[in-house]
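S.K.: Alright, structures below, take your time with them.
No lab work stands behind these numbers, since they all come straight from the coordinates. Predicted model only: the values in this text are computed from it and were never measured. Cβ atoms are built from the backbone, for glycine too; each structure is taken alone.
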Structure P
Amino acid sequence: MNTETQKTMDRFVKDGRLCQLPKKHAPRLVILSWLAESFEPGQRYPETRVNAMLDGHALDYAALRRLLVDYGFLARNHGIYWRVESRSA
C-alpha cells in the first residue's frame, strides 16, 4: 500500500469500518476499492448478503452498494452482485 493510500485509509477507516466517505474522487476510489476487496472474485452474492457485508459503515448499505456499482467495482443482474475484475471508472 502506498503512502497516499495509507493516509486515505487512516483518515476514513477506523477499526475496520468506514467512518466517512471522501468527497474527492481519488480518495473515494481508494475507499470503494477497499470495500470491493471484501467480495471474492467469481463469487455471486444475493443483495441481502451484500447489504449484510456493507452494514455498519458510515453510509447506509444501500448507498454504498449503489456507489460500488456506479463506480464499476461491482456489477449486478436481477439482484445478484459480483466483483468486477477490471473496472473502467
Structure Q
Amino acid sequence: MPRYLPNHKLLVYLSGLAEIILGLGLCFPETKNISIIGIILMLTVFLLVHFYMLKGKKEGAGIPKWILLLRIPIQFALMYWAYSYFGI
C-alpha cells in the first residue's frame, strides 16, 4: 500500500468489501454491467499500487521484480476480460 494513502488497514478492508459487493453484483442481470464498470475502475486504481511496488525493495515487499512487472500486463488482461462481458 503506498505511503501517501492514509489508513492502510481501513482501505484494505474497504477494497475487499467492494470486491465482494461487485462480485455479487455480477450475479444479477440488473447490476451486472455496473459491477463490470466498478471492477474495471478498481483494477485501474490498483495499477497505482503495482507501480508503487516497483519503486524499491522495501516497497516491493521482497517480491521478485519480474513478478512485479508481470502483474502489470495481467492487470490489463483482467480489465479486458471484464470488459468482454459488458452488455452480454
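S.K.: Quick one: log10 I(q)/I(0) by the Debye sum over Cα atoms at q = 0.18, 0.20, 0.21, 0.24 Å⁻¹, for residues 24-63 alone came out at -0.56, -0.67, -0.73, -0.90 when computed from one of P, Q, so which one is it?
M.R.: On the way: P: -0.56, -0.67, -0.73, -0.90; Q: -0.58, -0.62, -0.64, -0.71.
Label of the source structure: P.
S.K.: Work out distance in nm of label points 7 Å out along Cα→Cβ at positions 32 and 72 for each of structures P, Q, then name the structure with the largest result.
M.R.: Working: P: 1.0; Q: 3.4.
Structure Q gives the largest value of distance in nm of label points 7 Å out along Cα→Cβ at positions 32 and 72 among P, Q.
S.K.: Here is a follow-up. As an exercise: relative contact order in percent (Cα under 8 Å, 6 or more apart), calculated from one structure in P, Q, equals 30. Which structure is it?
M.R.: Details: P: 27; Q: 30.
Among P, Q, the structure yielding 30 for relative contact order in percent (Cα under 8 Å, 6 or more apart) is Q.
S.K.: With helix-only ellipticity at 222 nm (-39500 (n - 2.57) for each DSSP H run of 4 or more, over all residues; to 500) coming out at -13000, pick the structure among P, Q it was computed from. Could the numbers behind the result be given before it?
M.R.: On the way: P: -13000; Q: -23500.
The value was obtained from structure P.
S.K.: For Rg/Rh (Cα atoms, Kirkwood Rh), which structure out of P, Q has the highest calculated value? Show your work: numbers first, answer last.
M.R.: Working: P: 0.95; Q: 1.03.
When Rg/Rh (Cα atoms, Kirkwood Rh) is calculated for P, Q, structure Q comes out on top.
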